[in-house]
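None of the figures in this text is laboratory data; all of them are computed from the coordinates on show. As the structure is a prediction and not an experimental result, all values here were calculated from the model. Cβ atoms are built from the backbone, for glycine too; each structure is taken alone.
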Structure 1
Amino acid sequence: MEQKENLIDYLAELPNYLSWFIIPIYFTTASTMLLEISRSFNISAGNMSLIFTFFTMGLVLGQLTSVIYNKKFKKVMIIVGAYSLIIPILVILGFARSLYLFYVLYCLIGYLSGIIQIQTIKFILENKIKNKDRLVTILLFFYPIGSLVAPLFASSLIKNKIDWHFSYFIMASVSFLILILYVIIKWRASRLTAEDEEKISFKQIFFDRRRNIIFVLGLVLMFFYCISETVMATWSPTFLRAARALDIRYAGLTVSIFWLGILVGRIIVSFFAGRRNSNIIMLFLSILAFSSLVLFIVFKSKYAIFTTAAFAGLGYSGLATIGISSSGTIYERGRGILATIIFAVNYAGISISPFLTRFSSRYNMTFSIILAPVFMLLVFVVIIIKIAYEKKMLQLKL
């Protein structure tokens, strides 16, 4: 079948893009309004913050179980079903007055969001567009947009003295619009039948030892990358305040600049993806990220810190997108299973990061942030090994 490569085909994935936009809004909006929410329940913000733990637990569980539903249902049916449950849950949260109900509902939203994430990745990886690196880059471009929009959205409500409950009604309305887009655009888009999905086993997917090694190298790369990114995104404000005596506003601004660097970088990478060798692009990005992180730690001027954070974001920008794309398309079949394994490894890296920073910060605050460039250096090493192995396999074929 002829591969498609035109603007209409990219636009046809709009519902999937918007899914990756709305999921961080579910998660991040409450963090900005946490004090207001905790006051409503008359509890500490620390206890209220457990909703994020429940959301993340649900998200990982949803990602791990998402492909099970493909045995009976098509991708679009699963996503529409998930949104059909998320919308009333958001409405209930808008009226909720029970803390335990909040915990349970956030876990459910996380679970349904995890299901949606894997199904959207399946849509992308099984798409007829040949340039998967660019397509995945565009998809993941919308996640940091949602991460940036969420605090602005929440803070604007609070500043205008609008009750925080109203935010959940707005999120439900946006979710409903996304659901409508899936019904209109993607209802007939599923390409694997239920029977085809049931026949796919691990032996049928991982039948080639050489490809398996490349896939494992891709997983190791993503594991190291997620540790490095999480340390930078979550721990750098604490490091800047404790070790660089930076004001909390500037520390927070640094993270925003870092995410803006990722956004700009993904726009740039989308132009080069598919036109240049993906390993070479990742190699260049890992060098840029590593060198920027080293300077970020060394410099003490806030403007130098802002600049290096921006360049670090540029370096991080395409590593996740190209890493997911290259690992998720190694085999033609079972891409939902591949995506599930990739995201399980990603969250393993994300989950272990707080323990690493907590342990290292007991001895030295600077040493704790050094974890970011150290693991980025490991990413660089894995890319080198991956390039060498793939070159060796190519020579053997010749």
Structure 2
Amino acid sequence: MTQEPRTSPIAYKRLMAAACVAMIVFGGSTCVLSICLRDVGDEFRLSLADRGLLGTVRMIALVTALLASGYFADRLGKRPFLVWGMALIAAASALTARAGGYASLVVAQGLVGAGSGALECLVNPLVAQLNPHDAARRLNVVNGLFSVGLVIAALSTGEMLQAGVQWRIPFWLWVVPAAVGAALLAARHYPSVEGTKPPSERLTGFVRNPLFWLLCATIFIGGGVETGMTFWGANYVESEIGASARSGAMTVAVFGTFMALGRFASGALLSRVSPVALMIGSAAACAVATAGLSFVHGLYAAWAFFALGGLFVACFWPTLIAVGSERISTSSASLFALLAASGISGCAVFPWVIGAIGDASGLRVGVTLMPASMVLQVVILAACARIITRRSSPQLVSGG
């Protein structure tokens, strides 16, 4: 993963290391709140919808920052926005730890989302540019590190809560790693961006391509289901099964571990099966796994369903981005931003909808949104496959 290709910029190793750190911090800093959600809700007397809204606000801020970063990075370069994003996560994690009420907690989580938006927008195209001949595998590996950060945060936070540590303390642990990531991303030798068409022409090409809209729909669902399990996992086993805080954290850790394994395995499988075939099979399997959550009553069985859900939901985000890079545009930050914005929109909607349904009918009913969405995912991916097979070769829009 660190061998420098001949065409790489001088800062290849440093930027790949920075991308890895960024994904670990991204996963960890956004997971801590999920593990602390019951304690946060108890302290501020929040309903399930109020708790879900914290995730929604964070994701709305993430989408806004993501789109702005993609727009300006095509003009000013990626470096300032990546450094700013990591620094903002460090500051916002500290602000979350010092939140004095629900309003300040919402603001702090919104800032976490804003910093994460810059990373989500620009880390993936940076990795693709650094590895133009091996993008799909590298993207799956780097995105797998998001799950590694999630597992680290889940285990460390869960153990602290189990030991009686106040929920605010775990947020402080991510301040230093985020600051280190910002320092790494401050490297001056970023890869140059090739392309002759202005951003407005590239955007026109995207929106006229039906495959673009199908990819937006699939990544919306994939991101939403992934976040639904991440955000509600700990709260689900604690409230529906009566598990401890440690067991709730282990639920997220199990989910994250298997999601990481799924992404690493996807990188290997993509040399043997087509990306769309892999995703169709994964969507069908994920529908079965998440459907089981509505009926499970034992902790170990719940862990098994969350593990399978993480394994099968893993491939969607990086593989869909790789398909967009191959079939629509090879290097445009704007395309990556638009696809990621669609995925993050799903991440924003699903936690709140699951919580709202849970308030009305119970959390077991709320989680049925996920298997229903995976069934729809199969249908949309089948339409993607038809479009791709009709084309004798990838139709690329020059990116910049």
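Structural remarks
- Among 1, 2, structure where mean count of other Cβ atoms within 10 Å over residues 47-54 as derived comes to 21.0: 2
- When mean count of other Cβ atoms within 10 Å over residues 55-62 is computed for each of 1, 2, the one that comes out at 20.4 is 1.
- For distance in nm of label points 7 Å out along Cα→Cβ at positions 71 and 223 computed as 1.7, the structure of 1, 2 it came from: 2
- Structure from which 27 was derived, relative contact order in percent (Cα under 8 Å, 6 or more apart), options 1, 2: 2
- Top of 1, 2 by mean count of other Cβ atoms within 10 Å over residues 31-38, largest first: 2
- Read-out Cα Rg over 2.2 N^0.38 Å, for residues 103-286 alone, computed value 1.20, structure in 1, 2: 2
- For -0.59, -0.72, -1.02, -1.37 (log10 I(q)/I(0) by the Debye sum over Cα atoms at q = 0.10, 0.11, 0.13, 0.15 Å⁻¹, calculated) the corresponding structure among 1, 2: 2
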